[in-house]
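Pasting the structures here.
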Structure P
Amino acid sequence: MTSPVLGVCYYPEHWPEAWWAKDAARMADVGIVYVRIGEFAWSKLEPTPGDLQFDWLVRAMDVLGQHGLKVIVGTPTATPPRWMLDRHPDMLAYDELGHPRGFGSRRHYCFSHEGYRQESARITRLLADRVGQHPALAGWQTDNEYGCHATTVSYSPAARLGFQRWLKDRYGTIAALNEAWGAVFWSMEYTRFEQIDLPNLTVTEAAPAARLDFRRFSSDQIVAYNRIQSDILRAARPDLPVIHNFMGRFTDFDHYAVGRDLDVASWDSYPIGHLAVSTASAETKDRYLRQGDLDSQGLQHDIYRAVGPKGRWWVMEQQPGPVNWARYNPDPLPGMARLWAWEAFAHGAEVVSYFRWRQAPFAQEQMHAGLLRPDSEPAPGYFEAEQVAAELKALGFGGVFAKARVGIVYDYESEWAWEVQPQAAGFTHHDQVRAAYGPLRKRGIDVDMLPPDTADLSGYDLVIIPALFTWSEALKSAVADFRGHLLIGPRTGSKTANFAIPGGLGPDLPRNVLDLKVTRVDASRPTDQVAVVGGGSVSLWRERVETRGETKLRDTEGFPVLVAQGKLNYLAACGDAVLMQRIIDGLLADAGLTPLDLPEDVRARVHGQWRVYFNYGLEARRLTPAADERGYALGGAEIPAAGVTVARLATGG
């Protein structure tokens, strides 16, 4: 495996051509290896229909290549030019109120529109033909940030027709659809597929099965759209990776399904911006105002390692300074642009690419920092990127990325299902994953994310399955065969694939695996907390269960909270941080997994022969050397605020 490297996002169309060579030379001096270009440049590549102007792009690639830089070319389909709307006036996505979303920014297209799909294929093919053999070309990026700005779901006429076709393919007969949707309820039965509208603008809520199918359809549209581009690009250069840049904490479509048509998954990492727009507590936002939440980055890294084929993943855009798109946009703590890059590399990233090279002095993102200021002088991130590149080279950091001993099942469809019918406002699959992930990382335990169709859990000592909407047959079989320790979270298996309550009730497992039924649910306010005997509390979601298993934890009202049957544990409520840490610590002990003694605000990750520590706190912390370490290769036991320490392991990791 090659050592990880740095990249940067560059927009040659924004700058005088006379600047390009100096920019490229400075990038190389910093230690940058990859440069992404082109993903928003359609109006410069084709100013009017058929007037192809690719020469400037080739010249930019020439300059970058002459300085030893490798180029990732993005297809420009996230920003169709204004003339495209003249050609296809019905290509716009529609919001839930039935209003078209107009031209004037970006992502102004509906994934279901056949005409725009053809235009996207055309420009992708022309791009591949023109630059596909360029010696500096090192890979492709499809489009940009699918679904950004709430554009996954469209209620357009094109989507309505596409949804009707999708339903006919899925169900075959209208009788089968009526059965699956429970359409007899409220006399919602149909006699033909052409009668079916999109599930918006109804008097009250539409059938949950219909709404979930529409989310599945919308996700499938992105998969199909991406496949058009990836097939063209792969045919043009089968030796080069096809990449897409996903977003953090974004679950509107199935990333695993898109990932199957990629060679590398990447994501765009903006820790401070993501924290600012998150549902994190005011205390967390205050504490990590200039650092970003200390577990969110690791969780996203682990998710995209699971999305990436063969575990390959990048950070395509890394925040280098203040962003422009949150309500407030703090300046990062000095050192964070370095820390975030090191954390990504520790989780297995092949490339961390900073966004962007130079801050733009115009348009929507003019307040978004780059590695250079608008006057071309270095910004703080410039020096931190330079430091990371030098440190990677000096250490020879890299190595084989080993499988973790703990896995967590992460499922996009579960996120949609609990949005469709939350029962308790704010209940999400992602939050339940996060509730288990944080306590593991607090103990220095490495984690793999697992897709919901995982068929083999062997090799893991502990597997956690939180709030899973419905079982795949593969995963249900894997659970029955698993010999390690299991924690199944609340609401798991509580529905069938058609959004109905299973005949045997949730969690819908064979009695020999888990003899337990959820008979009633108490979904109350998050503030209505019930204490658990021995420490911690539960709220938001509490299940009343019938079980022959062992009740290991009860709340103070006498209801089971944690039930065990052999090595399988079932959590029947949403626990607070104290309870979740208590449960995770017990499971780690049961599974024979030795935690690290990490100081407050410090996290760690093993990669090959290295263990990397990151301090998200505002104060210096002192590390306790672990038994498997043989000294520090970078930094030391005293780890400053926003600091990084790299320990060398006695074994290969």
Structure Q
Amino acid sequence: MCGITGFFDFTKTSSELILEKMSNTLFHRGPDGGDTLLFNEPNVQIGLGHRRLSIIDLSEHGKQPMQFENLTICYNGEIYNYQEIKAELSLLGHQFTGGSDTEMILHAYSQWGENCLHKFIGMFSIVIYDNKANNVFIARDRAGIKPFFYYFKDGLFLFASEVKAFHEHPGFVKKISLNAVGAFMQYGNVPTPHCIFENCFKLEPGHSLIFSLENKSLAKKQYWNVYDAYNKPKTSLSFEEAKIETEKILSSACEYRMVADVPVGVFLSGGYDSACVTALLQKNRTEKLKTFTIAVPDIGLNEAPYAKEVAKHLGTDHTEIECTQKDATDLIVNLPYYYDEPFADSSAIPTTLVSIMARKHVTVALSADAGDEVFAGYNRYDYLMRYGKKMEAMPSFVRKSIAGIMEKIPSEKIPILKNKYNFHNRYEKLKGILRNPSSQQIMLSLSQQYTDEQLKDVLLNRSIERLETNYLSTELLKENYSPLAYMMSIDYETYLVDDILQKVDRATMTASLEGREPFLDHRVIEWAATLPDDFKYHNGDKKYILKEIVHHYLPKEMMDRPKMGFAIPIAHWMKNDLRELVEEHLQEKEIKQQGIFRWEFVEKLKTDFFGGKKEYDVKLWYLLMFQMWYAKWMK
């Protein structure tokens, strides 16, 4: 795991110093070393910068940028099956000087060109300069675990693992995209392939680029698509046969992610996903896995007792990491530095905390992200399956009347339910679903904080355009369509990439910790997408097949409990500990000078929230996170 950055500068006004400054912004991603290479070609300067977190082949043979014949690579990630590919290349006559996966990638690209990607099991952002072909090959892994940002304007192409590197190049024009601001206010992140700045983009997962240095042109290609899996016929295997095959694929994915020359641990929450990863890894091992759990008891986030019970049953070397509310709130002021695009998922706070603490013991940590997207674990899937058809059958005037009544009754006034996890946010989203209960609208309502119409009240410029995103994808074929498959495939390409994976990448890299994701092995989703819906959502039971696998290793009565999640009491914080921060960043003078948001809206939102409308907490949090980002990067 590392950080990469660089440029292709046709104006030839860059320098080694600029490249070093860009690379140094990524020190936290790779504190074990850094190097740069600058090529002054006749019509272009090519700069490649790398920060190294040593995981495989800790020797100098693993240094980057690395060269082989006419190729130079700058790469972030891990190819877990690199030894098998090296063996195949050796039979074809290739000879290696070191033991790194980086060297294997160079030889694989030399042998097979861009088709080498189909052989890789792993996570990666790859840049390969070919001075013979006079082009640059760029690729991002299938799921989008590793980030890749790029900027292209006026003869300057910049790339980096994080946007902050761009600010060190004098040619970078940091002009905010108002369309991207609108998207952020809806989703809490800027959806791929867009970026908060104009002329700046994220390379989509499963895509590659060829940059022609002769023509100054980009050619993009999709080499993998999750819909290819969802559009295949469903398996004819029985449930028991499918369960055996699922466990076999998951075990392979987990074992591959233990390959390292440094200590490896597992994040264990006590829930099904992390218990599954831990159980499958510990079952054939005599040595104890290192497992880690975070607890912040004074904010009600405490899965430690459950995790401890699971760890004891499986026999792991378990560490409980306890933090205080102050540890959590103190992190907030630093979030805009590490999340250098506006980002509003508050679970970034505990994810960062557990990463910082785990780094004291290990350099690599496996986490169980994407279990929900792959095996149907989110509560929203449950709502869709339970209530979708019922709501569609309900007369329109009845649904709209209920939504109107809800608009007048604050969620804080609803007895009993007001104390339930995430009730206030769900209450707000339910209003949109009642107005239009189609699968697409349910997905948008559950994903967005503001509708397109509501955005007009939020932003000063009412003529912003909706960005094209995968939320409106129509790639799921009609013959393979089901509401569940629709929502899961959309989530895999949107929420997973831009929220979960961005959060985990920044949180782990804040601590110079490599995060690995077994459920995001492409073989897992390619298999799981062919499972019948009933194998994943069975009689109201979410993640059914995964749970049945876990029950082989852990008693059902130990595991059967409500899903917790990394719930953060942002409403309580903003009314108390963070009230001063809210007032500082959401004041009239600041908002009006900025010229992005309508002050009348901001003022009313604050008044309503502090007056008791707790369901507006996430909307206000989005505003606060944007304003804090703006203060860090635009002033």
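Rule-based calculations on the coordinates, nothing more; no lab input. Everything numeric here is computed off the predicted structure, so don't read it as measured data. Cβ atoms are built from the backbone, for glycine too; each structure is taken alone.
Consider the structures P, Q: one of them gives -12000 for helix-only ellipticity at 222 nm (-39500 (n - 2.57) for each DSSP H run of 4 or more, over all residues; to 500) as calculated from the coordinates. Say which.
Q
For distance in nm of label points 7 Å out along Cα→Cβ at positions 108 and 612, which structure out of P, Q has the highest calculated value?
Q
For structures P, Q, calculate relative contact order in percent (Cα under 8 Å, 6 or more apart) and state which one comes out highest.
Of structures P, Q, the maximum of relative contact order in percent (Cα under 8 Å, 6 or more apart) occurs in Q.
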